[in-house]
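For reference, the structures are reproduced in the following blocks.
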Structure I
Amino acid sequence: MAVSLTGHDYRRHNEERGHFDVYYEHPRSELEDYARSLSEAGVKPAWEVWHLGGLWNFNYLVELGLIAKPYWLNLFFGTPGGVWSPPTIAEINHRIANLPPDAHYLIAPRGTAGPTGQTRMLTLAVLQGGHVRLGTQDIPYYADGVPAQSNAQFVARMARIAVELGRDIATPDDTRRILGLPART
């Protein structure tokens, strides 16, 4: 389950509605409740980090003993609005440098990253031992001005890049091990 570590404040676009803003508050008391409830239910949260303030909240929950290792953090970049952070290599490096030790993470470029920026950022994640999130929900273009045919097209490109860079592609069983989830029987 994905849990945002900070409030949501971003801009969306819909063909019928045009541009509109989305606002959600996620106070620390709510985050504490999520951490307790998910732990009790045996659900591994994917903690969403939109900017460094999210890491402060994450560390707060860790200090309370509410989050067990292995940690799983989704690092978002380029979402228009108040949660925006620059979709740049420098920002990725800055965010990674502030992660808790032993944290597993994925890079999720969106919106203003564009298709070329997305590929560059995800390639950096592969090079640095991180993981990737991609798909038409984040950036619907495979290349500038070229709509993606499917999410499979994105996956094939990143799998090819990862293999060419010497990274193995995680199987579902590998992923369960990385996340500290029980093996499927």
Structure II
Amino acid sequence: MGRIAPIYTDSLAQIKIRSTYNLIDFSDSASTRIELPVKVGNCNGIQFLLGVDSTDQVRGAQSGALDPARGMFWTWNSGYQSFKLEGSSPVSTQPAHSIAYHIGGYRHPYSTVWKIRINTTDDESFQITKENKINVDVPLDLDYFFDGQTALHIKEIPSCTTAGELARKISENFIGTFTGLNLTEKP
């Protein structure tokens, strides 16, 4: 995930989005909390890049969240995966009933890199001041990953680990898993 920033209601308040990336690993809860530099103002959502943009893709192996040791770099493809989902299912035909969706690709027409914009509900806005901190939770509905625009039945497609048309379709399902924002003010 990269270029995370609040969406300001006043377009003049928009901050320049730094080209940094964060690797969110749900097996490491610390990685799911990201602190952002922000300006004071009213906001009505957040935006981010899911995946790694083409400019950074062609730079090869990098550091930080893009360090190959973090498991998201495809050395065979000289690029990064946008997201990865692994596990097991009794209906998988793979060894040990594994499932593996290593979704990536940045070349047209099969790019899996998406600009995501999630607005608050009912045009609700939140205020960022110098004094407050706001937690923004972005819930995911993984049912949509499997039952979205392209139905993904584990029995028929237990894995996808290469760029291409299937990876693109699976990525379209994944972007549909973002279900909104939950805001809480932090003292």
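Computed from the coordinates by the stated procedures, all read-outs in this text should not be read as laboratory data. Computed from a predicted model, the values in this text were never measured in an experiment.
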Once relative contact order in percent (Cα under 8 Å, 6 or more apart) is calculated for every structure in I, II, which label goes with the largest value? II
Work out the source of 41, 29, 24 here, i.e. which of I, II gives that when Cα extents along the principal axes in Å, for residues 32-135 alone is computed. I
Where does the value 75 come from, among I, II, when percent of Cα pairs over 12 Å apart, for residues 120-175 alone is the thing being computed? II
Given a value of -3000 for helix-only ellipticity at 222 nm (-39500 (n - 2.57) for each DSSP H run of 4 or more, over all residues; to 500), calculated from one of I, II, which structure does it belong to? II
